[in-house]
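Below you'll find a set of structures to go through.
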Structure 1
Amino acid sequence: MKTPSNDIFNLIQSMTKAEKRYFSQTATLHKVGEQNNYYKLFKVIDNQSIYEESIVKLAMQRQGVTQHFTALKFQLIERILESLHQFYQKSSITETIKRELHFCQILMDKNHLEMANKRLLKIKNTIETYQLPEFYPEYFKIQRQILAKAVYKNIDFEALQTLYESMTSAIKQLQNLNEYERINAIIQKKHYEKIILQNTDIEHFKNNRWLNNESIPTTFRSQVLRLNALATLHFMQGETAKAYKYNQVFIALLETSPKMMELYGSRYISTLSNLLIDSLILGKFESLRHDIAKLRHVSERKLFQKQVPNLAVKIFRQTYLLELNWAISDKDFQRGIALIPTIEPELKKYKKTIGIHNKITFYYLFAYCYFGNRQFSDALTYLNKILTIRTTVVTEIVEFAHLLNVLTHFELRNDDLLDYLIPSTRRFLRKKRSLYKTEEVVLSHIRKMTQTIEKSKQKALWQSFKTKITELKLDKKEQRVFNYFDFEWWIINRIDF
């Protein structure tokens, strides 16, 4: 039997409160008598935490809705998309240009050529102001149609040549933009897939004239894409200082241009977030503190609220994840624990929009802080939350949560449980991927220590454990393990304890 599509559920779940409120207002205008079946369906689905189509159908039947369910779902999707289009139309520069071009086309079709020309001039100014060359083809198409309808009256050959040259210039701008879109897409795809750049890739990008020459970009977006590509490229190569520099240049570029900030606000926020990550890695803590405050201030500005859906939750997520990671990198676990009472109510508040992957990440960092502060029972509380969640996302965090779970039970001296937990954790990890050498060493030594009573032998095991982990920490292939948990720090402190 075919599984019902949950597309409509995912669409509704992605809507912000403001979008849902606007949809509700527009839906009340489309009643047939006292009925509005698609809005009833909307409310039923919106109240679900997990999409169960059979339950939705039953709820609709109880409300006396007999309309064909598939047709009703299609109708609801169309109404939601129309509502979202209207919601963003007034605040979007690009949508304004599209609308105005359509108006000009209508006026031209109705032979109101002078009116169309006046509007067309205003559109051209907007396109030039915001450097949006992708709208030039439609603009020039309408301009040529107007000239043809006017039988080229009062237009000399010089004006026709100017029109041709303007179009040629616009095409060159589009070609320039297209090249930067292509390069940036390749780099972002490699970054997303965690592809390690080969020497040939590195040489190719280093010798790429589009990236190396800052004078080649001919539009603001081309400049943005070049900087974004370079920052990502250097970050992938572990050259965080260079990535930080390019992200800084990008932020400064936007902050000097209010018009471009209006258009690229979303990219500004994502780049500022990247800058914060760079600051944390580089230990630029004053910059980190300053930019966290700057990012939180962004959520108060209406400009960004209009542009970025769920802005508050995105800024909450990014800033507090950074603060927790910062506390962990400083080994100031009490500082991290002090943040938890502030974070947990927000996780509940944003439970529909925060995303399960973000919730799992927060839980892991909570557990890490409690573990680091030797509050092992509290650490176990959050680890159990992770291990009981069924998910196909952030699998890597879940994998390392299993490993931290072993360490926590070891600290709690649950030796009988560890007899089962160690082999089951090894099996779980092997089903997912090959084990890192560090993981093999950790699981092996934990097992040996639970089976060793003599203090002299235990001390020798700890020293052997420390030697192997210290060597592995220098191995680049093992770095990902230590990004999730500092085993060397734990062993050193555990021996001293």
Structure 2
Amino acid sequence: MIAFYIPSKLARMTELPPIRTLRFFRRGQSVALSNVPPERTLLELLREDLGQCGTKEGCGEGDCGACTVVLGEPGDDGLRLRAINSCIRLAHSIDGLALWTVEDLCADSLLGVPAGQLHPVQQALLDSHASQCGFCTPGFVMSLFALYEEHGPSNAALSREQAQRALSGNLCRCTGYRPILEAAEQMHTLAPVPLDRQAVLAGLASLPPQPPAQGAYLQPTQLEELLRLRAAHPQAQLVAGCTDVGLWVTKQHRRFEQVLDLTRVAELARLRKIGERLRIGAAVRLEDAYAALCSHWPELQTFAGRFAGLPVRNSGTLGGNVANGSPIGDSMPLLIALGASVVLASVRGDRQMPLEDFYSGYRKNHLAADEILAYIDVPLPAAGDEQWLRVDKISKRFDDDISAVCLAVRLQLHGGQVADVSIGAGGVAATPVRARRTEAALRAQPWNEQTLARAIEVLRQEFEPISDMRASAGYRRQVLGSLLQRLWLQTQGHSGLSLEAFEPGVLA
């Protein structure tokens, strides 16, 4: 084992909770680091404490991808690798995991890159002239390394679509994306370099166990233990993927005396079908949660890929996104339209409520001090009447951007009438909301142009959106109606994507 003593960047008072040793697996060896503050980010640990400066510091908010590293953890089918943003990931969250940075691709003995050679990902970028200033290149390398391992070291070339998806969280301002994407398509045609996955899994299994959950960074593994700790430490900062709380550290310079991390709780990391519901644990990563939703609603595929970039989806959790309660969070309008409910748990027991009733104000909710959001229950689609589900996200960029408006509509038709409808909206109020008045204007009405026109007018007047840097209030109102009209066009056999079908100037 390689052991380091890392002095705290800020002197910590002796009366604060003790700091556990951070352990992870890197370059075929276990690493142990002492005295790492609970709010220290993985990027700070790499660059400032370990002197590993290949990983770059860019936006500090998970947007540019210059800080991308790869984490490995045991999964149901072996070792699973994920590219994540190290700038907003807490260092202690990688305890018990494997880590790769750009320096490791030619230095990790378990990768088996021949001496003096580059990893196929790096060689393909070099051959394709896919780097200029080099600042963003380490992030591209690591995202492509995760894709390389996910695809397997075969000679089968990747598609452009696979490459674009893997690089959705990486920005380049110099080279242009064509040579980078060409490198991604070509990297598997080079001599394969397989990772010794069994050796990594054995290394992870050999890491010494952590003592019982106590101290400054609490990371329980069972739900009962988590609820007990939440009751005992209601002041502790609750985190999951940390894609939002991480911004409090990097942008607001907050410090936490104690952190309660729920991502290792076995019960909360599961996806289960219970009767006619899909139960999504609060610790399920966004990428996995959306994959499960898409398996039941394939029409969500494009929308799911537009939720942030892949490294954010690999870290963030659906439960965290819901608990965060941002009025422009994209998950909540969809879940509201699907009729989702949340299960709140504490040592006192569980209680359940519709998602739209969970919020009490801007980024406020009805969680008690000793409660956590444990599960999200989503009713599965039922066979029978003609059903439509459409979710539209309006933003300035297609990939990796924040919504100006998000509208989700689930429509059930029977005999030409609206048998049922539910509508969730984001970006138009202080919280994610349900458009109840618009639903009432549609329900039990004939699905025709007259009903549509009335519903559009109700929808545009139902909320009081604000004007901000993303859009004006007037624009948001107009777009709400246009998106409902887009659903109408789709039900009439149109793709619903042609701007010519919209009112002139609405989306200009």
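Derivation of every value follows stated rules applied to the coordinates shown; laboratory data play no part. All of these numbers come straight from a predicted model, not from anything done at the bench. Cβ atoms are built from the backbone, for glycine too; each structure is taken alone.
Using P(r) over Cα pairs in 10 Å bins from 0, in percent as the calculated read-out, with 3, 14, 20, 22, 19, 12, 6, 3, 1, 0, 0 as its value, let me know the right label among 1, 2. Structure of origin is 1.
With helix-only ellipticity at 222 nm (-39500 (n - 2.57) for each DSSP H run of 4 or more, over all residues; to 500) coming out at -8000, pick the structure among 1, 2 it was computed from. Only structure 2 yields this read-out.
If FRET efficiency 1/(1 + (r/R0)^6) of positions 211 and 363 (r between Cβ atoms, R0 = 35 Å, to 0.05) computes to 0.35, which of 1, 2 did it come from? This figure was derived from 1.
If you rank structures 1, 2 by relative contact order in percent (Cα under 8 Å, 6 or more apart), which sits at the top with the largest value? Kindly include the intermediate steps, with their values, before the conclusion.
Values: 1: 7; 2: 11.
Top value of relative contact order in percent (Cα under 8 Å, 6 or more apart), among 1, 2, belongs to structure 2.
Comparing distance in nm of label points 7 Å out along Cα→Cβ at positions 331 and 427 across structures 1, 2, the highest figure comes from 1.
The value 5.1 for distance in nm of label points 7 Å out along Cα→Cβ at positions 123 and 347 was derived from one model only; which of 1, 2 is it? The partial results should precede the final answer.
On the way: 1: 5.1; 2: 5.8.
Comparing all candidates, it corresponds to 1.
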